[in-house]
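Asker: The data blocks that follow each hold one structure.
Bear in mind these aren't lab numbers, they're just calculated from the coordinates by the rules spelled out. Just so it is clear, the model here is predicted, and its values are computed rather than measured. Cβ atoms are built from the backbone, for glycine too; each structure is taken alone.
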Structure 1
Amino acid sequence: MAERDPIDLINDQLNKLDSVAGLHDNHEQFKHWHQETRTLLEKIFGAKSVHCQNFFALKFREVSVKAFASPEIDKINAARFKRDLESAKTILHGAIKELTLDRTLFKKIQTTPKTVDFAVSGEYFISSGITEAETIKAIEIAFEGKGLKPIYGFRSVQKGEPLSKQIEQIRRSKLGIFDLSTVERAEGFLELGIALGLGKEVIILMKKGTPLPKMFYQLNPIEYEDLSDLPEKLKK
């Protein structure tokens, strides 16, 4: 498992805040972000630290009893979710500030770790639209040592398995990778829609010069000229 700078890791979690801002506390993408952030703060500062305790205190929901569900309660819960996300942002900025100050010349002993071993565990889905061995290898290289195992969508298509199989694969994956360079691959677009509908994190790949509708650029696609530079672009 690769060691990483804790400041970089916390910044990663801050960058993901925008993608969960419009969700709710039971959404899979939010729960994944929440668990990652909690684990990260515990590894860096310890469970009894102020940063951890403040983060643990965030509930992201005002009313949890389902019997009281109503449009008014939904509004109250949405407001609490938004408010606690802002509090989480403040906590993470405070954690970065402490880590930065801990590295100054004015401190004789650094009390926080310079690096932490932190990786996401689970699986990632490679769309059935990605079938070329060279492309798949470039993706695998980028994810080596990240704690994630690939699920190959094209294998389900080759076996003639029902769509429900791909849906289940996408559902249990942490994220999905989709190459939209060849627009006639309808399966890839369908799987992308399923992943977005399930609230999964998606990575869009496209060869430089590929024409795509403007809406796809909202997903921040990764453009590549050839496969030699794809692994490095994916790592970033």
Structure 2
Amino acid sequence: MNGAASIRLIGYPVSNYVNIVRSALIEKSLPYELDLRGGSKDEEFLAISPMGKIPVLEVGGFFLSETVAILEYLDERFPDQPLRSADLEKRARGRQLMNVIQMYVEAPARRLFPGVFMGGRNEPGAEEQVRIVLDVSTAAIARMASPAPFLCGAAPGAADLFAFYNLDIVDRLGRHVWDRSIIAECGLSEWAATMRHRESTKVVLADFDIFFAKYLEDKGAAYHPRIKQEA
């Protein structure tokens, strides 16, 4: 391994952000240990993740949280098999797309997680408010994304991993709440199918399916996964 440092990923396979980092490690052919834990607000965990959230990456005693920071660190610490384009403009476009997906797709959709995935109820009017935001953001992504066949060129990168796992969970939510496919509306159905055939995706989603089914059952969630998730 480049740098000869041990790598540990702390997280839980239901988390889309943990799955992004795990896929990045697999795509970069970096051996790692998966430490199955959720986030915590106890002082010991806050010492390694100031917001108490997962994922947390440990490399040789150095701890780092926040998914985008982790992706950038991995590319700089382990430059073989880079996940960001060497072309400045392509790299910037990839980062722009990641920001749009995080801020205007995944974050708003989280408002509906309690009533869909967590066995709770959503606030009155939340579904309509989130729908309005997604109408705008999916149209924006459709204008921005032109896979060839991946989002920043011929090879999959950080933008692909970030987009896939975030859009996948929002697509599941969208199909349940509105019977709409967020991925299709973004013009990314073929790209998503290509991503699903990546070995890293198969490994990560195999664990996700198991842990997610148990999570939904434990929560008494309204959402029930389909036998085969559509792209």
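Asker: Figure out for me which of the structures 1, 2 the number 16.0 belongs to, where mean count of other Cβ atoms within 10 Å over residues 9-16 was derived from the coordinates.
Answerer: Considering all the candidates, the number was obtained from 1.
Asker: Compute Rg/Rh (Cα atoms, Kirkwood Rh) for each of 1, 2 and report the one that scores greatest.
Answerer: 1
Asker: The value 4.4 for distance in nm of label points 7 Å out along Cα→Cβ at positions 113 and 193 was derived from one model only; which of 1, 2 is it?
Answerer: 1
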